[in-house]
Structure P
Amino acid sequence: MPRAVQITEFGGPERLHLTEVAVGQPGPGEIRILHKACGLNFIDIYQRTGLYPMPLPATLGMEGAGVVEAVGEGVTHLQPGDRAAYATAPIGAYCDLRVMPARSVVRLPETIDFDTGAAMMLKGLTVQYLLKKTLPQGGLQAGDFVLFHAAAGGVGLIACQWARALGLQLIGTAGSDEKCALAAAHGAAHTINYRREDFVARVREITGGHGVKAVYDSVGKDTVEKSLDCLAPFGLLANFGNASGKAPPIDWGTLAAKGSLFVTRPTLFTHLATREGTQAMADDLFAVVASGAVRIPLERRYPLAEVAQAHRDLEARITTGCSVLIP
């Protein structure tokens with residue numbers, strides 16, 4: 001019987017249970033995919049704890065790669081035997097085998113292995129929509145400064161490389177000198193250890209007092225208010241995650257006082273609403289990886305049965321780069 005990691009109530013990693021499940025045939029617009037690897041992401045923790053509520057019981061996971069076993073009526077862009085990858089709702093990637101909507105599943109190029117495919121989709125597509133679509137007034141040009149928090153994480157290390165390829169001067173924050181060195185090795189123009197440096201003062205110093213055009217903040221509660229102080233006039237703060245907790249409310253008058261600032265709370269899945277849009281974003285990601293400009297930093301592989309330990313490691317922020325579950 002196929003296996004899946006499920007939760008029946010919200011809570012800690014101990015709530016994750018590996019159980020046998022029945023998997024049927026794909027219906028119209030669906031595929032059945034045999035996973036070779038499943039991605040691990042911080043959003044999985046938000047869902048496990050109930051920060052992002054959902055109906056229970058539930059199988060976690062939003063990212064995977066494997067082989068298409070069967071396709072339902074109306075599916076034309078995939079065929080049985082195709083190598084495929086995805087980052088999409090509905091959740092359910094922590095499993096051996098699943099039936100899911102085909103809309104957001106794309107063919108995985110032969111040049112990209114399954115582990116890398118599972119590790120890169122959600123994080124790589126997140127960086128794609130941030131650096132290419134979530135932009136300040138006038139966009140971003142070569143030489144512009146941007147601030148990226150958690151620069152040594154899975155999303156951050158991809159962002160460091162992609163920003164360098166675009167000619168941007170990415171200032172990356174991280175919680176240790178070792179993580180700062182890792183971000184620098186992956187293309188960050190400047191790094192800040194936020195545990196021993198005031199990142200606002202350092203950003204102002206690095207930019208000659210001007211501030212950055214955009215801040216990409218996945219940390220949330222601990223950083224958002226100070227992130228506003230890093231922006232140049234008309235700058236953009238994109239809060240796209242809550243690693244330290246939900247970001248506090250913003251006094252709208254503060255945005256005026258600090259320089260007519262812009263704030264957004266984007267999500268990847270708005271950008272993946274159509275198959276055409278998903279394919280275009282995936283093509284951009286595959287191209288930058290194939291060029292060698294971005295290398296996916298795959299650090300850890302966990303057996304599916306060790307998913308609780310994987311969550312503990314991720315939640316404790318002891319991991320860098322990307323990690324995957326292996327069914």
Structure Q
Amino acid sequence: MVAVPMNRSGKLHALLSTARVANIPSVVSNVWLGIMVGMFRGETGLTRGLDGAYVLLLLPLAGVCLYVSGNFFNDWMDRSWDEEHRPERALPRGLFTPGLYGALALALGMMGVGLATITNNQSGMVAAGIVFCIVIYTVFHKRTAWAVIPMGLCRALLPVMGSMAVFRYVDDIWPAASGLLLYIAGLSLTARYESMAAPPIAMALISRGLLLGTAVLVAWGNRGLGFTRIPCLAGVLPYLVWTSLCLRLWRKPVPLLVSRLLAGIPLVDWMVLLPLALMLSFHGPGGAETCMTMCFIVPPVAFMLALGLQRLAPAT
């Protein structure tokens with residue numbers, strides 16, 4: 001059977017591009033990171049409120065709704081700027097009305113908060129915080145480089161939302177969440193740096209430092225979870241290898257570099273989940289096999305899916 005390529009001028013491709021569908025697997029991985037750390041820290045199953053299987057589905061779905069909502073809201077807000085600078089996008093081309101994008105953004109945002117709140121009130125409050133960060137970023141990202149902070153917080157709060165479903169404190173999830181914030185900031189600054197004809201050396205050092213600081217911060221947080229040195233090193237290695245490859249092999253063109261770094265977001269999660277899986281495999285209680293398996297496979301599968309979906313629609 002011969003594969004039929006998607007019509008890149010059609011409405012379906014435009015919707016997938018607006019949704020940044022290639023980044024959705026990393027959103028699921030981020031939420032799973034929080035759920036697994038919350039379960040481990042709380043030494044409990046997913047028994048509060050809903051049956052565990054529903055929580056494991058509802059929270060990632062909530063994260064996806066919030067993420068896609070933010071993308072539609074971003075394109076709705078930027079439609080005038082896109083008419084001049086990005087005329088290939090859906091709204092400047094007239095494929096859809098601005099009202100439809102606004103309605104989708106609102107509906108998906110409300111759905112995301114609602115699904116998280118069904119899980120428990122704490123997760124719902126974090127989801128509402130993500131919506132707030134989405135609004136702040138969308139309003140200010142064309143005005144200041146500091147908008148990378150609320151953008152990074154949108155990512156950083158995803159594992160917090162997952163963790164709060166089963167453990168009400170952020171003691172052990174905040175290093176990984178902060179690592180995601182550093183990674184998004186480093187990714188954004190790297191893109192700006194590589195786009196300049198004569199970039200200042202200080203920007204290069206800061207961007208590289210943020211990407212390296214992600215690994216240092218997450219590894220430090222792992223020690224707080226009781227992971228030993230060898231599992232921690234095993235978790236950090238895939239992240240360091242992939243990030244180094246991105247910066248060496250795919251620096252140009254810049255959209256390719258950004259896409260590859262975006263695909264690497266689940267590897268930040270794996271810096272925690274791989275050591276956790278290794279520890280559960282040796283010392284986990286009976287019945288931990290499912291959690292151990294998911295910790296092993298969710299981030300790398302999300303990573304591979306992200307790369308594959310980038311062939312379908314751009315990640316940025």
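Kindly point out which one of P, Q the value -8500 was derived from, the read-out being helix-only ellipticity at 222 nm (-39500 (n - 2.57) for each DSSP H run of 4 or more, over all residues; to 500).
Answer for the origin of the read-out: P.
Comparing relative contact order in percent (Cα under 8 Å, 6 or more apart) across structures P, Q, which is largest?
Checked P, Q; max of relative contact order in percent (Cα under 8 Å, 6 or more apart) sits with Q.
Which of P, Q yields 2.9 for distance in nm of label points 7 Å out along Cα→Cβ at positions 114 and 130, as computed?
P
Where is percent of Cα pairs over 18 Å apart, for residues 66-177 alone largest, in which of P, Q?
The maximum falls on structure P.
Of the structures labelled P, Q, one was used to calculate FRET efficiency 1/(1 + (r/R0)^6) of positions 42 and 146 (r between Cβ atoms, R0 = 25 Å, to 0.05), giving 0.75. Name it.
P
Laboratory data are not the source of any read-out in this text; all were calculated from the coordinates shown. If you're wondering where the values come from, they're calculated on a predicted model, not measured in any experiment. Cβ atoms are built from the backbone, for glycine too; each structure is taken alone.
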